[in-house]
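Got some structures for you, see below.
Nothing in this text is a laboratory measurement; each read-out follows from the coordinates by a stated rule. Because the structure is a prediction, the values reported are computed rather than measured. Cβ atoms are built from the backbone, for glycine too; each structure is taken alone.
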Structure I
Amino acid sequence: MPGYGVQRVAVVLRRGSRLGKYRLDRRIGRGGYAEVWKARDTVEDVGVALKVAYPSAVEEWGRKVIELEARIAGRLHHPGIVAVRNADWIDGRFVMAIELARTQLSRYVGAKRSGQVALEVVRQIAAGLAHAHERRVMHRDVKPDNILIFEDGRAALADFGASRFAADMTRTYTDAGTLGYMAPEQAYGRARLASDVFSLGLIAHELLTGKLPTWPFEWPFPGHERFEVKVPEPVRPVLRKAAQFDPRKRYPDAQVFYKAFERALQRAAETPAKRRARRRPRKKALAPSPLAVQAAAFRRTQGKELGMSFSCRRCDGPVSEAMRCCPWCGSKDNSFRELSRFPLVCPECEKGVRPEWGYCPWCYRGRFQGNGRRPPHDARAVRRCGRRGCEGQLRRFMSYCPLCKWKPRRPWSTPGLPDRCPKCRWGTHHGYFRFCPWCGRREARAGHFR
């Protein structure tokens, strides 16, 4: 009923304004019927995410529809589902306070870099979805933007605004879902519990391979080689069945999928290491691409100077831990969690750090509590921090001082990198690199690995 119960809105949403006991900090997202703000609960003194419905949405759909998400979420209590702390009408606006997350899955590079982290995210979301399906609740819009990652690494499913109770499976719904992650039958308005399983199956493949399966969803999906490398053998058929085109060949709901997924992970953990590491018949070697030959030549001549002793996960080209991007394919998904020679790893960029540091020298977001000790002398350091009073030591190509987060003003370079990137001004090599390894800018005559 348009306009039912809607009051005149007097509060303008902006930083510092108040909605009841909540003080707004900054807008962190917009949706189809609401916007999301990072806010502070001034009574409990905790951070929350406020979902504030648009007045136009309330007028169009009415209070009952707008309040539906809060009523559905009130029935669901599980670590894999984002908890609703409060829901109320404040100053004429419908406000829902939920847990404040660190980021969305679509922006969480940890799951894209590590197959183990990706499988754990899928497991947690499958558990939450199974809890919802047990209560006959369809989510109907499972996608990376609706999966939140918290500071402790927990993944949880959010935004049940498109949900429906699955008591009547014959009814046709056409007002929910996101193209790209929507099940085929859902696109025709015949959503069922298995549709949520299909969406989660697509997300799993996208995380593990970097490629989102598309129509006609025929196996093997694009990036199957990376899928086989990252996924243990017992888990592969489970993820394949979850993304079956025909819903009759798919898991009927997330409860069945979650149990099968858990059993497969358990079998993978119990598989002896020797069996997993057995050799396969060697395939006939293919002739290397011109770019692969060029990358190998650069590694032989300049690789030692730049520390390019690692290989890109995407193209196998030589990279160093200091590089933000692969200079051959532009990938930003390389992880050094298990490769770094540093004693610790930054949780944001997964590059090595020392326990004495309070900041990550490779990325902006990396901030942590150091042990308070003075860092030992670094024989590989080539500069001192430019901030007065700071004793930070900077290795070549560090973006920040690891003690005070000071940003070097003088661009980095080496004799092996005779050119300058037009964007960041750091050293590069136009004769070899296809991308700037420090800012990701693509060269005009960039090539591709084939």
Structure II
Amino acid sequence: MTTTTGRERTPTWTNWAGTASASPARVVEPRCSDEVADVVVSAAARGEKVRVVGSGHSFTPLCATDGTHVRLTHLSGILDVDRALGRVRVAGGTPLHVLNPILEGLGLALPNLGDIDRQTIAGAIATGTHGTGVRHQGIASAVVGLTLVLADGSVVSVDDAHDVELFEAARVGLGAFGVVTEVELQCVPAFRLRALETQARLSDVLANYEQMVAEHDHVDVLWFKHSDRVLLKRNSRVDSSDAGESQPRWQAWLDDELLGNRTLEAVNRLAAAAPRLAPVINEISGRAIGNKDHTDVSWKVFCSSRKVRFKESEYAVPLASLPAVIGELRAWIDKHGTAYPFPAEIRSLGADDVWLSTAYERESAYVAVQQYHRMDDGGIFAAFESIVREHDGRPHWGKLHTLGAEDFARLYPRFGDVLRVRDRVDPDRRFANDHLTHVLGA
């Protein structure tokens, strides 16, 4: 096990977006569940809090601590495969970009993925990473078993037959119930997606949104604020024998690296220097999008490279509320003079039964508002939160919001059960920090 303490150097941690930082007393990299247990017990003896940190893609200070930071770097890879059931047991620190090609080699895939793959599997489920598609659910819905190290140092395995309440609370658990060292996933046979990307009008998309998401497996909309222009992505599952037409490697590089990252960085820097140009930039960007139609393995279609840094808030609202939310947000943007060159994102998801999932028992639309990291948000995050509050919006657990425990008690029917489980497994709040105290209570 590797340990770095503050006496050796100041291990300042900053998340990917630069919206959260911390100076933990020590950083440890255990190699197995037993070593994680030793870390937790030792931290308790010193009176330190413990937080696990992964790839740092949460925009909130969810991982911040002045106690012990645990990195699961060495807990990576596939631990077991049940081919008959299509299940795999994965070490908690496995990054999705490592997991996905391994699953493909086994003839398997996760049913749904988000649009980046830098997160660890434990971090992705802890914050409710979801992807898109009303016929499908988020990644946590594929979790059928967990191994956790609890606050007392015990190592437990939970599923739908063993400590069911802890299992349900920890599937999207915010790191509040213990250190997730292993995740068992219910996979599906590997599948291919036909990816169709076209220009469209926001007004047309909203008018036909519910029909569109019913007809296509995975719909993703990027709206260029200050305009009515969007990039419409419709991904549909095809038979495994349908090879389709793959995207040439040079085209993938051109779209993801040159246009998706370098050009996006350049136009955002231009807007930061000359904010008045943002509406023109967005209008031109929306017009310049080229149509694409290609087929590839699922994870290569789902996931893309994101190198341009931004700040983000995302809320899930009832699917029927989407037009009203976007209409109110658009009116606010038009009324205020702040420049917003970064596209907003609109997705959807089917209802699930995961206690702290943003789609718990509710078919949902997701609206993500982003701002370039070098620019002031101009009040859009606060305005957006005010709008979605009126539609029972549930914030993504890893993205910017100000809601607290009283709000979540209203928004989540099983919130009281979540708190009861937390009291049982972490009565001394070994895994707490200021942010968790705000969202879950003391």
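Listed values, structure above:
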quantity: Volume of the Cα convex hull per residue in Å³ - highest-scoring structure of I, II; calculated: I
quantity: Entry that produces 2.8 once distance in nm of label points 7 Å out along Cα→Cβ at positions 81 and 337 is calculated, selected from I, II; calculated: I
quantity: Winner on relative contact order in percent (Cα under 8 Å, 6 or more apart) once structures I, II are ranked, highest first; calculated: II
quantity: Which of I, II leads on mean count of other Cβ atoms within 10 Å over residues 153-160, largest value; calculated: I
quantity: Identity of the structure behind 22.3, 68 (criterion: Rg and Dmax of the Cα atoms in Å, for residues 217-432 alone, calculated), options I, II; calculated: I
quantity: Among I, II, which structure scores highest (criterion: distance in nm of label points 7 Å out along Cα→Cβ at positions 25 and 121); calculated: II
